[in-house]
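Participant: Presented below are the structures under discussion, each in the form of structure tokens.
Every number here is computed from the coordinates shown, using simple stated rules; none is lab data. Just so we're clear, the structure is a prediction, and the values are computed from it rather than from any experiment. Cβ atoms are built from the backbone, for glycine too; each structure is taken alone.
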Structure 1
Amino acid sequence: MILNCIAVDDEPLALGLVCAFVEQTPFLKLTGRYSSAVEALVGLQDQKVDLIFLDIQMPNLNGIELARVLDSRGANKPRIIFTTAYNQFALEGYKVDALDYLLKPFNYEEFLHAANKALSYAELLQRSVNTKATTAVADEHRIEDDYLFLKIEYQLVRIALKDILYIEGLKDYVKIYLQGTEKPLLSLTSLKSLEEKLPSKRFMRVHRSYIVSLDKINSITRNALQIGKVNITVGDQYKDAFGVFLSKWV
């Protein structure tokens with residue numbers, strides 16, 4: 001697989017270095033180099049780009065702002081690896097779904113490690129698309145996937161549905177509690193988004209802040225349930241749906 005990529009940096013030496021690194025990487029194809037985010041935004045209108053090596057501190061439109069603009073493209077947006085001399089933007093980089101965050105000065109080994117993340121992500125995405133297409137042809141009503149992929153820090157992590165105990169929604173994040181793991185996984189996504197991805201026969205939202213795995217419930221009352229040692233209250237707006245499920249226990 002070859003990834004079409006561009007480099008964006010207002011420092012000529014830094015831009016030249018990134019371009020040189022791209023050109024010596026077999027699975028990367030350099031399709032553009034830009035000295036400003038504005039130029040890059042214009043260039044992106046005329047070409048299909050898979051990956052952007054993007055500086056952050058630039059005049060007029062910085063790298064974080066460009067990433068937010070591109071984020072509106074949804075699944076068709078190019079992936080981003082930030083290249084910056086400032087580590088204070090790491091959290092912002094995570095929020096705009098960057099694949100990696102390279103701190104200047106970086107060497108080719110560090111660059112290649114980040115580029116390999118992009119390649120792995122692209123291959124994983126392609127396999128997922130192919131699998132779903134095959135499944136749709138075979139049986140468009142059957143739920144084939146027994147796992148989901150979530151962005152955990154700067155990598156895409158495969159999570160088996162059978163391992164999920166429950167999911168807790170925070171303000172901008174979710175915590176995924178897994179069987180046999182003490183520490184939950186933290187992902188920058190919404191509880192609503194996850195609710196739409198999970199099969200309703202196996203998972204239920206029972207509270208504004210909780211989705212539970214139905215086959216992991218140990219005990220149940222009319223207003224609450226228990227998974228392991230954790231008690232979860234059923235919210236008022238979810239009691240009707242939960243009552244239907246409760247009727248199967250009685």
Structure 2
Amino acid sequence: MQTRDVTQSGLARQVGVDRSTISQLLNAETTRLPNAQVVAECAAALGVSGDWLLGLSDFSEQAADLLAASMEVSRADRSPLDDQIFAWQQEAAGYKIRHVPATLPDMLKTEAMLRWEYSPQLGRTTDQAVNASRDRLRLLREEMSDFEIAMPLFTVESFVHSTGYYRGLPEDIRRAQIDHMMALHDQLYPALRVHLFDARRLWSAGLTIFGPLIGVVYLGQQHLVFRDRARVRDLTEHFDALVREADVSARDWPAHLQALSALAS
């Protein structure tokens with residue numbers, strides 16, 4: 001009432017009760033409890049939750065407001081041009097970032113790889129996508145945040161053999177991309193770690209977890225964004241399970257990539 005500058009008389013009028021009823025409810029020495037309708041009307045008038053008024057919750061916000069604050073849907077650009085992803089990465093600077101990419105991670109791709117993948121979609125703005133990818137890698141180097149990636153084995157195998165999503169990928173681009181990822185591992189490990197898991201045994205949608213702050217599930221054209229700690233913790237536990245069950249560890253993944261490449265030659 002003080003925060004909203006509401007008097008006892010004003011609240012009584014909004015609720016539809018006598019002023020004396022409000023006075024009795026505010027008197028700490030009385031044991032009178034309001035009925036459910038009065039609680040609901042008071043909560044609505046004051047913009048708070050009925051549970052909080054009754055001392056049953058630590059959160060004064062109404063349920064709809066709590067939900068809106070803890071979860072949102074954000075537009076997703078299918079390229080490194082997604083400024084929202086960059087903003088979340090900056091917000092989580094210094095925290096560990098966990099990532100399950102939809103394809104090879106954009107920040108690990110060569111310029112030629114980015115152009116092959118995104119030119120059909122972005123056209124003239126492909127240059128901007130290349131620069132955006134460089135910015136993300138630069139931020140990783142400068143902030144020295146832990147960046148842990150878990151990818152399905154089939155993503156790497158499809159890339160190395162130029163099948164499925166990567167059908168038609170020129171050999172020179174593929175080989176340069178393999179060399180580039182191995183060089184980044186040598187430069188950034190253990191700050192950058194890549195694990196490979198068997199999606200037939202343990203599957204995952206694309207997602208990114210920015211420390212304890214934000215959990216983002218990639219839906220394709222949209223991001224499902226969670227900011228409440230319980231949901232972020234659930235997503236973190238899911239990611240950590242992928243790492244524990246990984247068939248190829250972060251230390252061994254360059255050797256695995258090289259072995260696949262040798263077989264594909």
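Participant: Comparing distance in nm of label points 7 Å out along Cα→Cβ at positions 88 and 208 across structures 1, 2, which is largest?
Facilitator: Working: 1: 3.4; 2: 0.6.
Sorting by distance in nm of label points 7 Å out along Cα→Cβ at positions 88 and 208 in descending order puts 1 first.
Participant: Identify which of structures 1, 2 gives the largest calculated value of Kirkwood radius over Cα pairs in Å.
Facilitator: Evaluating Kirkwood radius over Cα pairs in Å on every structure, the highest lands on 2.
Participant: Something else about it: Suppose you compute helix-only ellipticity at 222 nm (-39500 (n - 2.57) for each DSSP H run of 4 or more, over all residues; to 500) for every structure in 1, 2: which one lands on -10000?
Facilitator: Numbers: 1: -10000; 2: -15000.
Computing helix-only ellipticity at 222 nm (-39500 (n - 2.57) for each DSSP H run of 4 or more, over all residues; to 500) on every structure in 1, 2 gives -10000 only for 1.
Participant: Where is distance in nm of label points 7 Å out along Cα→Cβ at positions 104 and 120 largest, in which of 1, 2? It would help to have the intermediate numbers written out before the result.
Facilitator: Values: 1: 2.7; 2: 1.7.
Going through 1, 2 one by one, distance in nm of label points 7 Å out along Cα→Cβ at positions 104 and 120 peaks for structure 1.
Participant: To which of 1, 2 does the computed value 21 (relative contact order in percent (Cα under 8 Å, 6 or more apart)) belong?
Facilitator: Details: 1: 10; 2: 21.
It must be structure 2, since only it matches.
Participant: Okay, next question. Here distance in nm of label points 7 Å out along Cα→Cβ at positions 40 and 224 was calculated and came to 3.0; which of the structures 1, 2 was it taken from? Display every interim value, and only then the final one.
Facilitator: Working: 1: 5.1; 2: 3.0.
Considering all the candidates, the number was obtained from 2.
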